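Novice: The structures come next, written out as structure tokens.
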Structure I
């Protein structure tokens, strides 16, 4: 499939984001979550940063908000309702602090921090203490007059309270800015009523609050439990509000609800502790939040720092990790699990979801692929189930590239596993390897793990493996390390000496060389040399498990087919559970970089050897840093010619100029 050009992708993103914005701001019928919009918006922003020539005047990155509803009177804000720059980690907060300190040399200042509510921004305007007008944020310059609706919100005072020390705020114009929200408990109660009445549930509190406040009928608004939480206070004379914390104290004194979690800090370290604390309690808060606001507390310094574009320099919005994101599917590969089940895996461009980078997700089965109608090249919405397992939620079909074909699952199985046959029986949603039951596959897996070329577990041969699996003592590879002497003695094949011998042999392999452990896992297309190359590149099983397709393909000798096979294995839920079980049982593979006199030299052996087996020769070559290959290639340095040599490898060696040596020559090299 032809790669999508940046110009085409940018145009598609602009059109889609414009449509989403219209649905959200004009019709009050959002069709996607904020996280999805932000993810697509971020992709467009990145594209335009990399290709400035793609920026157009109508790009959503060049403006804030959308058109106003025609049902309300337009009102200009006294001062613009600015948006804030987003930051996502401590490094970005530190960078912001450095920028502000550079503009305020030698002047220490406090930080003000508060919860950022996920609601509808609104300004309440009081004239001589009486509520005169309520205006939504709109496009930040001009909002909508929603006074009649806001007057129905029970916690919005129609008259400000008189409080000692704050009497001046009852004279002239006082503007209180905040968020209109619906509390979680009220939202749950309202949805319960919807269900009882046979009506569809509302999607989320934020969208419901926004949609409610823009209803043309105040009676309907009064029926819905909205709440106003203030976060700012403005006066014509800025000196009357010296700090952001003073604004909060005044807001409380005047009888308006505001967040009680807000605090002032001297040090950035304390701010970040507050960030961590709020993240822990966010689910316990009565309303939804989407982060924190961190500001310079002194309002005079805040004003002095000024505004760049749409954002003030003196404040940032700390956003917690999004639970949804969008990315592009690069391929669909299939993993064969220990039961013979074929599990499809979507491979996509790396994307951060809930604070971690993910690059593949299980598609479970052919029915799920069909339900999602997912295709290679599609833009998909990713989420984390339980904040742990990445999953594909949906496909953004509006961004589907031309020529993207539906997945033919049977053809995909035949393409990736031409030597196997698959079947799907009864109501089973999974295709499985034909003619192979789970016990048979398990026995072969355990034998392979224990054989001489892999972990070399003494006495764990074919007959003992069959006995242990048939007795139910081994149900997966990791169960090898769960075996106990008393369990073995119950079987006819074992006496005390033989049982202890096997248990000790297994215990000796709890810290196997990393490359042998990788080989023993039985990953398709991964032989010993590939396992060695993977161990040398990633140095731990965790790093290998988290490797991207691109990183795998950067390893010498690993092409796309092998890389996809590795990626598929580490995407399988059963395999991930197996690795976790190995770890719980104390199995810790060890990586040791092999450097010796044969480092950088490659060997191929053809024919039979007399003094050692081919396995032993390969091990000794690798122990000295050499590479053991199965076929002569351009980079092969030595072809060891033993007895009964065939002509094909000799001819290739002569063709490539590879040195042909005898077994005696090899012995001298590895002595």
Structure II
């Protein structure tokens, strides 16, 4: 019990150290933007408003992209059951509750999985802490990639369900559990489901081969109809909108964005304290050391994890790997998933598992006087070598490489402490209880120091309040749609004040709207971009000069109901009338605006735009989307009820 409280306390300390606050949102330190504010906050605001205030299903919204589907957009999470907590809690509280809840789900999932693998209690908790606090989970949370956090939380549960499926007799309860968890991963994030299902299938093959339970593998197919029913609210609308999406025609180069560079594999031992979250490879030097012990002690037993890790690295290299380039040419649908470096999340899952195996072996070896002297001697020697390398590399980086000085200090302290603990354990100088506490503390300190450099919380005074005057000025001037070439009116502000944007940030884009934004903004299309219009002439997060050379077509903007333009610089366009300058932001009226489309129309699109469905098609897709939402909702409720009854009966 004391170890469980310690594990829970360490996760709580991690969140407090990162500045968790219920009225704030997560950001990466130093970053100007976070998807938590840009995407997830507006989605929570609109879901709550649509159901609570308007009493209607959230099928369509006018926030950005000149109006687009809401429930059909996977980013808005209406098909993910836990997203509906937004009806109970205010948006910021809702998102923070989901963050804490999913970190707990991640820890519990890893604990259940490792318990099923017969880990000692202490090793179970070490794996759970290592996974819940893993740098990629912390860094993606800081970037506001909350959908990735939600999906990652269910990864170990899927592996546990697969293990449970193959190690005992067939039952309807296990079938439902497998279906529910598989569905939750896809509904949390479609992109990560590719990797979750891939490693799940590989894991299932190894489990079936281990005990020759191939009949179990074939029976698992019965989970597919249930799974399909649970995800219908996401898949059917997505398929209906797919012909109109700009993401459909991604090139291999566009899909390979943020491919891992071979040199970035050095990040396994030298922690990155800033940079691109997608290429973060650090899993914790303490976690890695324990994982290496597991591989040395029982290499044959861990063949499956080596296979998964190797495949993950090859895929994560993306355009830097000939294998990936051949794969996306042979299977073009893989381009839709983009960012191949996210395959590294497989390693972010398996390394804490292997660390648990390593801790399990170490705890056993430390208490077994007879043991395996040759193996223990080999691991002791390798640990001493690793300790010398860690100290040498840490000191060299600290003293000689200014850009890596902080990483060097971290490697020196944490790597040194980990090595000393392992050496003392192998010398049988630490009792089980003390060894477990020492390992858990060094892992938690390691990951907290790194996580703190990737994650912090900021209140509304940073991402909402500064824009109050601009939002109120626009509303007072009877604003319709707003065009901002440099993202001067963030989406969270538009959502809070019910303002509508011509453009915005969203990976779910209709090709016809992208073309219309290009025509109206004067910004030429540059391939796929999650930001519309694409931000040209930008360095880092400084958008003060973005698209400054582009001259907007006020007539085209007017036909799309754009009544105002806001920019961080003056725009030389005679049909734009300066309304005000607010904190350095120029607010213009569009003199070519005319109310040509009824404000209640769905969609509010200018006529004659190619590659867009007509009104009848949009309404038909919306009706189908609503039907699938109800169907999936009933299916989830029924499956959870039946699963609960079967679990109670099994007791």
Structure III
């Protein structure tokens, strides 16, 4: 069997920067040149854009697999995201523009945000929270989530944000692993017209969370206080957010934090075993996200920046809160679903608030494709000047659709590769400098060292292989909370001395990176190792297909056969002729070796609440195995419907 991945899909379209964009862009070729000349000096220069209480003594101390960045330096993240913007023109600039799903709206200037963060920090101190204590945050996508994170950072408490769509069991496990002393939650949150009773879920979790001393409850629902159906308050333990903050001082000193002090723990859901508590620290992380926000999104003072991720995911941490606010940006936040009450909700928001930079997921883009271009066409999107993609590889045809129907064929697209563990963006084009190719994340960000290797760890100049990071970077995770042995084993044992991201990739003749998806999703078809992303992209290239997920199933002759689960665009029928047409389309695009053996049509695919397709569950269906954990799915019923359909067609 080949030690490399077969990389068969070819993409010839190119989109160079326009001279007009390049002329005003933050990034230049000099940025890459500086990083190549002296990587550590480059990162030190980025760190100097922050406000430090005490300077660092060394840029990097590296004893694999542990890094210390800006050792000896002290700063405060909240002061960098709020306080330093209060003395100049940004004092009365909008920091957060928020819209709730029901249509309610709020705007916080930097001054007002500073007051709220100060009150929340004072209130947490009043509850006995000290530097190093862990605080769990379980909130909908409301401004209080960002305020709570910044308040924790202000007093040196470590926050652990748990996505508001997670179950009581998931919340309990994360609270207990981090031994949180305070939980911040809400009476409820809106999603597709319904109210999720978060306080009720929290109470269920807290029946077995002995470390929790206090619960702070945001009143999200109008008239929610006293509504026992949503928020039963326990005397002495539970406190209403608005009452605590009314009594709290609006000023609270920013705690000096060592660069390597813990900022937050964020749990990732593993396919097996308990979730991993990813630890990120202070100075290096903020340096990384501040720099990438500025250069990747070409962020200007007049921009309205909308990263559509929930704060419960790392994308929300890095590119809703810390990166943009450190740059003094105006951040758009929205609570609800993109199709509620109509499928044009995102575009209505973009037009209403003059969004200029939009950062969203390929899953969302493919949903927009399925719904049709008439929805964005109803709104004036002319203020948009840059588009971004995050979360998983973007299919070339989805990239082109995004450019045409959302960007009006004028907006650069930055397709970004990174992970919870990396803290910030790692591989991406810099707009104004790098020519883009649909579906490619292009080249590493300046100061990032990525290599392609085969199964033996031998470096490959091009072709298919595995993505490793060969040098430490400022935003990198420092460990897995409470389990450093798991940290070493998970990320550093496969290719000793190099961080293994778990992703397959290819590098083309121009040195551009194409992320092929998780190594777990690589297929072995008759001795060829084929990334699922390539087959999925070939399927989505068909004009009838909105979304596709590809998995392998056991095959007596080929080792694995390709099974594809396909969602068609509105107006296209799931027929035997369509199935045959799709198989031929894949064979024509990338070769007969990639022709799917099975194609199953489905109105929906199983996705996590962050929008990622759960191919593991599709493999379970295709192999006829018992289904794995479905608790993180947005709609667990999708899997049951798919299984029934699959078994009916197999019988």
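Just so it is clear, none of the values below were taken in a lab; they were calculated from the coordinates. Computed from a predicted model, the values in this text were never measured in an experiment.
Novice: Using the calculated result 14 for relative contact order in percent (Cα under 8 Å, 6 or more apart), pick out the matching structure from I, II, III. Mind dumping the intermediate values first?
Specialist: Details: I: 9; II: 19; III: 14.
Matching structure: III.
Novice: Now, a different point. Given a value of -0.25, -0.48, -0.79 for log10 I(q)/I(0) by the Debye sum over Cα atoms at q = 0.05, 0.07, 0.09 Å⁻¹, point me to the structure among I, II, III it was derived from.
Specialist: Numbers: I: -0.37, -0.67, -0.93; II: -0.25, -0.48, -0.79; III: -0.21, -0.43, -0.73.
Going label by label, the one that fits is II.
Novice: If helix-only ellipticity at 222 nm (-39500 (n - 2.57) for each DSSP H run of 4 or more, over all residues; to 500) is computed to be -8000, which of I, II, III is the source? Don't skip to the end; give the middle numbers.
Specialist: Values: I: -10500; II: -17500; III: -8000.
It was calculated from structure III.
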